[in-house]
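Novice: What follows are several structures.
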Structure 1
Amino acid sequence: MTLIYQAGQAQQTGQIVPQLFVSIQQPSQVALNGVSTQRIGIVGTASWGPVNTPVGLSDIAGYRSSFGEKQDGDADMGVAVSVAQLQGANDFRCVRVTDGTDVAATGTLSGVTFTAVYTGTTGNALTVSLSQIGTSSNWQLTTSHAVLGSRAYSGANWSSLQAEVSADGSAFIAVTLPAVAPALATGTVTLSGGTNGGAQTSVQFVGSDDSDARTGMYALRNQGCAIGFIHGLTDTTLAGVIGTFGMSEGIYMIASGPSGDTISNAIALSASVGYKSYGLKMMFGDWLYYDDDTLDTVLISPQSFVAGRLATLAPSESSLNKQIAGIDGSQKAGLVSTGSSKTYSSAELTELFTAGIDVVCNPVPGGSYWAVRGGYNTSLNTQTWGDEYTRLTNYIAESLAGGMGAYIGEPINGTLFGDVRASILGLLSDMRGAGYLDNTGTTVPYTVVCDTSNNPQSRTAIGYLQADVQVEYMGINRFFNINLQGGAGVSVTVSNG
């Protein structure tokens with residue numbers, strides 16, 4: 001007789017009856033899958049949608065369905081999504097913030113009150129219509145909006161219609177009946193009175209990290225974002241808080257100086273605040289012109305342009321010199337259509353970069369196009385000052401954090417040592433194959449140690465396991481020297497091949 005069973009279901013010792021046991025072993029190693037480096041978290045304002053709640057979407061059409069039409073304003077998320085999508089980004093987590101004075105639109109039909117499920121001016125364009133279906137006693141309640149779409153509900157009376165609306169998780173309205181429900185009668189009402197509230201403060205944009213009700217920037221926790229920014233926020237005194245959040249969450253946060261900033265002011269703020277964080281990229285307040293399909297020419301911070309471009313690059317790459325689409329000019333250069341083309345001097349760029357501040361400008365080393373000029377974060381440490389350091393470090397750390405926890409609870413022995421090494425080496429090997437690590441040389445650019453050499457019994461006996469991982473990143477070509485020797489007296493020797 002042969003017994004087939006899953007591993008661990010039969011005792012391996014103490015058997016009496018001779019027989020064959022086939023134990024089906026599940027793979028013990030954890031296969032690590034790298035995390036996304038393309039998801040962008042955006043915090044800003046909107047005229048519709050849930051507040052302080054991350055909403056996933058892939059394009060501007062999805063944005064309109066969730067947050068309404070784009071609005072004119074420095075912090076409007078719709079414009080930010082449009083700009084980032086133009087660069088090739090297609091994965092967003094958007095968080096709407098308000099100052100708390102926003103109001104939902106309302107309307108009344110035959111004594112029945114309809115209230116938009118979300119606050120904001122988008123609700124003011126909602127229409128609610130009641131009509132009889134043919135000659136039957138059944139009625140249809142329809143809510144419609146040019147951007148949000150339409151929803152329809154049927155019922156024989158107001159109570160049944162109210163129940164149908166309440167059961168729809170995607171409803172645009174809530175229905176409130178008076179003490180005595182009126183008779184059904186054909187009619188239409190357009191909601192009104194919805195407001196977006198007043199101007200948000202910096203504190204409201206950053207929000208609270210209360211685990212029970214995170215708000216603002218902190219609502220992006222655990223959303224898998226690789227890049228993030230608070231759109232239009234220019235309070236640089238909060239740069240340290242934003243950078244700290246970025247490092248704790250593995251998000252490369254992008255901030256911006258105020259519109260029309262001066263280099264001297266930006267440097268003074270940098271010195272007083274002391275950014276110095278590889279989790280933060282600070283863009284100079286030279287805002288950019290963009291020709292929006294809804295709002296025409298708008299002036300916005302460079303954050304969404306930079307975030308969108310980074311999202312299309314491998315984590316091992318820098319934003320330096322990578323062409324950015326959709327820019328019609330900048331505050332320094334002027335509008336392209338006017339022929340203005342003021343540029344930055346080497347001295348000005350040196351001042352900015354030395355202070356940990358990057359800038360989008362035209363031209364760049366690659367030619368006459370718009371791009372990020374430095375590719376720097378705010379760390380000021382030459383070993384960690386590049387976009388690529390932040391993004392690749394976050395990628396590796398988040399990938400390890402996402403899978404290695406499966407080994408918690410396992411006995412510490414030679415098998416576990418080997419499995420841990422195999423999992424981490426598998427991830428690093430995949431990264432090398434994808435070109436995130438150097439794959440041109442014969443030397444493997446990483447090592448993983450997890451054995452008795454770094455896990456003495458004194459520590460494993462009390463439950464500690466350690467893996468030491470070293471990864472060699474590729475450098476970025478920032479300072480390209482070409483030595484040219486020319487002249488009639490130069491002797492040139494050409495070798496075959």
Structure 2
Amino acid sequence: MTLAGQVFAVQLVVLVTVVAVGVALTVWELRRDQDRATARRVTDIAVSVAQAPSTAAAVRGPDPTALLQPVTERIRRQATVDFIVVMAPDRTRYTHTEVDRIGKPFSGTIDRALAGETFTEIYPGSLGPSIRAVTPVYDDGRIVALVSAGVTRDRIADQVRRQLPLILGSAGAGLLLAVLGSALLRRRLLRQTHGLAPAELRTLYEHHDAVLHSIHEGLVVFDRDADTAAVVNDQARLLLELPDGPIRRTDLPISLRRLDMRVVRDEMHVTAERVLVVNQDVVRWSGRPLGTVLTVRDHTELRDMMGELDSVRGLADSLRAQAHESANRLHTVVTMVELGLYREAVEFATAELRLSQALIDRLTGAVREPALVALLLGKVDQAIERGVELTVAEDTELDTAAPLSAHEMVTLVGNLVDNALDAVAQTPDAWVEVTVRQEDSGLYLRIADSGPGMSEEVFARAMERGYSTKTDHQGLGLALVRRLVARYGGTLRAERSPESAVLVRIPL
């Protein structure tokens with residue numbers, strides 16, 4: 001049986017038991033109330049008859065029965081009691097409901113009445129068990145007779161039975177409402193537990209808890225329209241740098257707050273310390289969305305390696321292009337020599353060599369970081385292929401990449417130069433200028449280009465979440481640069497005047 005079914009069954013048993021006990025207690029209390037009310041009523045009737053002057057006068061007369069029987073019977077019928085008996089102190093009845101019992105002794109207790117007390121009792125008399133009151137009749141201070149009035153228990157039971165339909169109807173209506181409430185609760189519980197039995201829920205929880213602690217991916221689960229996460233595992237807290245305790249959407253990195261109720265597949269997100277691959281699925285039950293399941297994988301090291309690989313690949317492409325151009329120039333020189341154009345051949349062969357060697361000499365003399373020199377030389381050739389003039393500023397001078405490592409320097413400069421080349425590649429008279437130098441306060445880097453630049457809003461968006469205007473890019477360049485700069489407590493900003501540029505300062 002499902003958990004909802006078990007709860008409903010238990011509630012139903014409890015409700016029926018409570019209603020049955022309630023009805024029994026109500027009937028019992030009603031019977032007690034009727035007994036008390038009857039005792040008061042018969043006492044009042046008996047006292048009223050005993051205190052009537054006509055009663056004492058009739059007892060003194062020669063035939064008390066003739067005078068008292070009509071009066072007591074009229075009072076009995078009006079008061080709806082079963083008997084009113086007037087008797088002599090020796091128990092001899094003067095009146096009775098059944099006339100054949102007149103003159104016979106009264107059955108019941110009279111000693112307390114003969115002592116001057118008015119009392120009530122339950123006694124199995126000649127008409128059956130009854131509640132009766134007995135009181136003395138005084139004449140000149142003497143007890144000359146006794147009066148007893150009573151109602152049989154059967155009459156009281158009839159009065160209670162007449163009220164039973166109302167009691168049972170009220171109890172049935174209450175039970176029906178309670179059962180309807182339990183049915184609604186069962187329906188709600190059935191929907192919330194998806195019709196699972198307690199054993200299934202326990203097994204599901206145990207497996208759920210085991211899986212959460214065993215997987216190496218971050219997991220964050222949000223219910224629909226909920227601002228607080230229903231589930232956050234340890235790996236998610238580590239990767240997203242989340243605090244202990246309940247997690248709200250505002251605690252997530254900015255880019256993850258905007259995912260909403262949609263499916264996400266292998267989307268790159270960058271935090272201050274990590275590059276993350278994010279997937280999100282919408283959980284549905286019976287066609288309606290219940291919430292979202294967000295998984296996070298750490299790709300920081302892989303992304304760094306891919307960045308370096310991209311730089312090396314770009315350098316290799318440049319070398320292949322140079323080899324191709326060198327082969328063309330070599331064929332040209334050989335042909336000139338064969339044609340006897342010796343002087344022209346020498347001038348043609350040495351012109352490109354002097355320009356390349358001059359650039360190499362200037363870079364190796366100003367920059368003491370071999371990886372950065374190789375990167376810039378490769379980017380120059382790559383820019384030429386794309387129709388962009390890439391220059392290195394005259395004030396570029398760098399003795400060491402500190403506080404960055406050589407790999408980090410390649411990542412920083414390579415991504416910024418690539419972004420600048422992409423921004424101006426399709427524009428006429430495109431150019432990019434690179435400035436790298438070591439200052440007293442730290443490392444200074446400026447990448448200027450002939451493009452329109454980015455506004456503060458676009459630049460901030462590009463830094464916080466892999467933004468790109470190119471459909472074939474994931475837009476992680478600036479996000480990776482921001483992560484690297486933030487790691488060393490540096491600053492990263494863009495300017496559009498007097499020209500488009502990105503500036504980086506990293507303190508020592």
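Novice: Comparing 1, 2, where is distance in nm of label points 7 Å out along Cα→Cβ at positions 65 and 441 highest?
Specialist: Once distance in nm of label points 7 Å out along Cα→Cβ at positions 65 and 441 is worked out for each structure, 2 has the highest.
Novice: Assign the value 20.6, calculated as mean count of other Cβ atoms within 10 Å over residues 377-384, to the correct structure from 1, 2.
Specialist: Computing mean count of other Cβ atoms within 10 Å over residues 377-384 on every structure in 1, 2 gives 20.6 only for 2.
Novice: Can you spot which of 1, 2 the value 0.60 was calculated from, given it is FRET efficiency 1/(1 + (r/R0)^6) of positions 49 and 393 (r between Cβ atoms, R0 = 35 Å, to 0.05)?
Specialist: 1
Novice: On FRET efficiency 1/(1 + (r/R0)^6) of positions 209 and 369 (r between Cβ atoms, R0 = 41 Å, to 0.05), which of the structures labelled 1, 2 is highest?
Specialist: Comparing 1, 2, the top value of FRET efficiency 1/(1 + (r/R0)^6) of positions 209 and 369 (r between Cβ atoms, R0 = 41 Å, to 0.05) belongs to 1.
Novice: To continue, here is another question. Quick check: -7000 is what I get for helix-only ellipticity at 222 nm (-39500 (n - 2.57) for each DSSP H run of 4 or more, over all residues; to 500), calculated from one of 1, 2. Which structure matches?
Specialist: Checking each candidate, the match is 1.
Novice: Something else: Name the one structure among 1, 2 that distance in nm of label points 7 Å out along Cα→Cβ at positions 57 and 345 of 4.5 was derived from.
Specialist: 1
Novice: Quick check for you: by relative contact order in percent (Cα under 8 Å, 6 or more apart), which of 1, 2 is greatest?
Specialist: That would be structure 1.
Novice: Could you tell me which structure in 1, 2 was used to calculate distance in nm of label points 7 Å out along Cα→Cβ at positions 41 and 449 as 10.5?
Specialist: 2
Novice: Right, another one. Using the calculated result 93, 92, 49 for Cα extents along the principal axes in Å, pick out the matching structure from 1, 2.
Specialist: Comparing all candidates, it corresponds to 1.
Where a number appears in this text, it was derived from the coordinates with a stated rule and is not lab data. Small disclaimer: the values here were computed from a predicted structure and weren't measured. Cβ atoms are built from the backbone, for glycine too; each structure is taken alone.
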